[in-house]
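So, here's a batch of structures to check.
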Structure P
Amino acid sequence: MNQTDFIDWKRHPVTQAVFRQLHLRIQDLQEILSEQAGADPVKDREYVGAIKAYKDMLFIEYEGPPTEETQ
């Protein structure tokens, strides 16, 4: 995959739909934590870990060699 392919992938409607779902899941988990934090520390850690994983996916960046257009 080159940088142009990566940019196309991030702009693709399916990718955008997945990203919207990840945002919704983050919001849902944050709401759960705001209401129930401390009741079950194991679940709290699970939710926090899921939020971090979802954010990692949302903010993924291209890490390969630059394409000619970007040099």
Structure Q
Amino acid sequence: MNTAVDVQRGHEVLSHLATVNTGMGRAVQRMLAYEVEHGHLPADQLRTLGVLLYEVAAELHDYAEQLDRPVVQA
């Protein structure tokens, strides 16, 4: 059963993903420009992006797991 809280949480999770997605495009452009200028990708920025993507993936996974749990009626 979808409650207002479930719908709100789903919206929050997907809004966070959309924000990360928008920022990721800009970050990748900056890293590509850095690579052209310096001849290699910036490891620190790649690492930061990887951590952010990992965190978003975990948030999506955790929310999906929550949705799959049976609802216990009191």
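Some observations on this one:
- Which of P, Q yields -24000 [helix-only ellipticity at 222 nm (-39500 (n - 2.57) for each DSSP H run of 4 or more, over all residues; to 500), calculated]: P
- Computing FRET efficiency 1/(1 + (r/R0)^6) of positions 20 and 44 (r between Cβ atoms, R0 = 25 Å, to 0.05) across structures P, Q gives 0.50 for structure P.
- Of the structures P, Q, the one that 4.0 was derived from, the read-out being distance in nm of label points 7 Å out along Cα→Cβ at positions 12 and 36: Q
- Distance in nm of label points 7 Å out along Cα→Cβ at positions 28 and 52 from the coordinates reads 1.3; which among P, Q: Q
Bear in mind these aren't lab numbers, they're just calculated from the coordinates by the rules spelled out. What you see is a predicted model; the values in this text were computed from it and never measured. Cβ atoms are built from the backbone, for glycine too; each structure is taken alone.
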